[in-house]
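I've put the structures underneath this note.
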Structure P
Amino acid sequence: MEVGGWRFRGHHQEAERLLVQVEVDGSLWFNIIVEQPTNTPDNTAGNAWRAQLSSWFLHRTEVPTSQAQASDTLVRRVLAWCNDHYQHVLPQFGNSLFLDDIAVDGSPIVTEKMDLAIINALPTVHSLFGGTVTELPIVLKAELCVQAIEGTFFLPQTRPVSYNGNILVAKGPASAARAIEDLREAVHLWTLQSRCPHPNIIPPPTALVRLSNDDERICGFLIPFYQNGNLDSYARKLRQADKLTSDILWAWFRQLVSAAKFLMDAGTWHGDIKPDNILVNSSRAIVLIDLASKYTTVSIASPEVIKGKPRLISDPSCSLAILELPSDWPLAAIEKSEVYSIGRTLFLVSESIAMDDIYTNPGISQASQTFFTETSLTPVDLREVIQACVRDDPSQRPSLQELFDI
């Protein structure tokens, strides 16, 4: 379903709200939030459309054809409203769209604002960084102008923005529950990359983003923008042009291992190494981003992470099932899990398997298995390294140092 540059992508159910997920210009993903109906008699009639819309999305009841058509019409009207309203200026960084009501004539009443639940969870600079002195400049949220850039894709918590004539990426929390954890990435990067930065890890933030002049809470931070996008899409573009050579793949392998080893030597780790968490700079070198440390994606998670029965949660920004890594693992165990994810990443990149295909079709064999066929595109010598990295028994996998020495 599409109206102009706005396209319906899916939905996600939270405890008390429905997130209607839409994409604009093939570049930015937005959540349109529908608060769930209350059960009080005063609100039953006025909120009938909310229950109907939720039922249509979630298939909790067998929706009559007339109601399904009405819900379909409502979503199309929401898309049309967005297409008309945001022709020149896109929603502000950090804001969501709320479907508040339906007018008498059936037109949607949509408001743009920041999610109050996230606002209430935001920290100040002092509470975020503690006693650590930071020289990071602070910019106001309203000073950032969101851009839709062809050939790129951003989830709701990240946006390409223009500021002082430069294109940067603003990154904020994915949800209220993860607000502090997501913003602590700025602290992590500042501590890790300020003194002796690794070239294959995202540089420290260029600035912190503050809510307003009157509210000193931090709602995000700014990092560099990379025109080549992520490794997932960039590698497939090279493959389509018959330019994804063995030398390029081996260079990416060595850069990724070097970055992972740098983190491990510093007493930390990435936790969610995958093709769409890696960017490509202007020199075709990779840059590792999203230093989550705590969360990992099912499709690249090692067998021991999955068997360890970690908490399975969902990401409200994109409807993906992700795992919360065990908090009591020693670094040695985490290192072998990182090696597995490196192997999975190189397999997916070398075989040109799109992450979007895995997210939308988690049942396909490549989503959980690493195998090569006679027609595989991966260089034979790299296949051997990948197969070593993804051995089921972590004790049989090479260490990062051994991979680094190849």
Structure Q
Amino acid sequence: MNKKFTLKLFLFCAVLFGTFNVQSQVLPWLFEFQATPTLISGTNNAVNSVYRISNVKSGTDAIITIVSATGGAKVNILDDNAISKPEAFSPNIKLKKNSTGYIDFKIDFVVAGTFTPMPQDSLYATGIDIDGNSNLHELDGIDLGGGVSSYWVATPEITVTQNGTMFTGTNIGGNEYTGIDTSAKQVMFTVKHSSISSFIFRCGAINNYNSAQDRQTSLYFRDFIYPQGGPLAVSYLSFDAVANNNAVTLKWVTAQEINNNHFEVERSFDNNNFSTIAIVLDGFTTNGTGKSYMAKDQSSELKSKQVVYYRLKQVDNDGKITYSKVLAVRLQSKANVVMQVSPNPFAKNLNISFNATETGVAQIRLISTSGQTLLSKQSTISKGHNSIQLDGLTGLSSGIYVAQLVFNGIMLDKQQVVKIN
């Protein structure tokens, strides 16, 4: 944003899941944060302070907790409706100079006048207007305890990454968008999940200015639909990374390639600062329009690390850049999760069981020998014994596959399985 770089508009909508349709009508407001926040406990605008906003919906209140402040960020005004519409929850925050800072808010929907949770059947959380410039890049984080994310994948303006159950949209384009513009779909992303009564909203920015910056954020309650846009230069069938003996092997398979020049493999140890470690110019043709690629990271730096993050930077012939999802790979210790697969060989179904020492989100992937992800199933798991079953595998061709376990966004284990008729 221009002037004080009014940050972004953050929207979320409790609606039944449906198919994205560009022609869908705009849905009405489902929550209205018009009441003045009442301080329940703590010091005003300080970490651990708790507020109630009454009657956000008939019979429903919202409990707002300032959970944490990172990088010296502070809350100026908990709910500043002077900038946004009165229906919105609009925090105003201050960021320190030359720092990455953000505030985490916990929002609980409760039965009016009580602290009894009021679960929502489904919730859409949409980060809006995640723009920036050469000195400042905004970011939004959405943690619904699971779910899936979507955004206009053709955009070069933001990248969306996942760490555990937190999805983060970070500006990379460095372009300003005037005002709080909900039509700028290229700087938006959405996370959706079901049966939840609370979530975390993170707002902040990477501030490279030599002065503090005040930022305005807004949380609206309404659904938004993304345009499909034109064809992407590259669409992926799969992108996976596996650690073995202090090295990481990355494989990706494309479904189609239009105007593609090359890939750059980027690595990070903090899921924030990425650098190029390899350039891949070409792959092996796997079908009429796509290719299969592989790169290996054998850097000595990996020996002292526990987790490493990778993403692909795809460059067109005209210089346009797009980024893949981010993969988190655990290099040491798989003590938290031990995976067992049965039956093996299998014919119709495959059961994945494991013991976890903490709660989280597990994803089971069934991968072909060429690296293509054929099936993926995600489930919220609890501490202790868990079991996830992959059904409907009768149609798979007989042969060798790999079952892969991803826990809280990190690939922990894999096992070779055999399909029989």
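Nothing in this text is a laboratory measurement; each read-out follows from the coordinates by a stated rule. Treat the numbers as computed from the prediction; the structure is a model and nothing was measured.
Data table
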{"quantity": "For 59, 51, 32 (Cα extents along the principal axes in Å, for residues 102-285 alone, calculated) the corresponding structure among P, Q", "calculated": "P"}
{"quantity": "At a computed 0 (helix-only ellipticity at 222 nm (-39500 (n - 2.57) for each DSSP H run of 4 or more, over all residues; to 500)), which of P, Q", "calculated": "Q"}
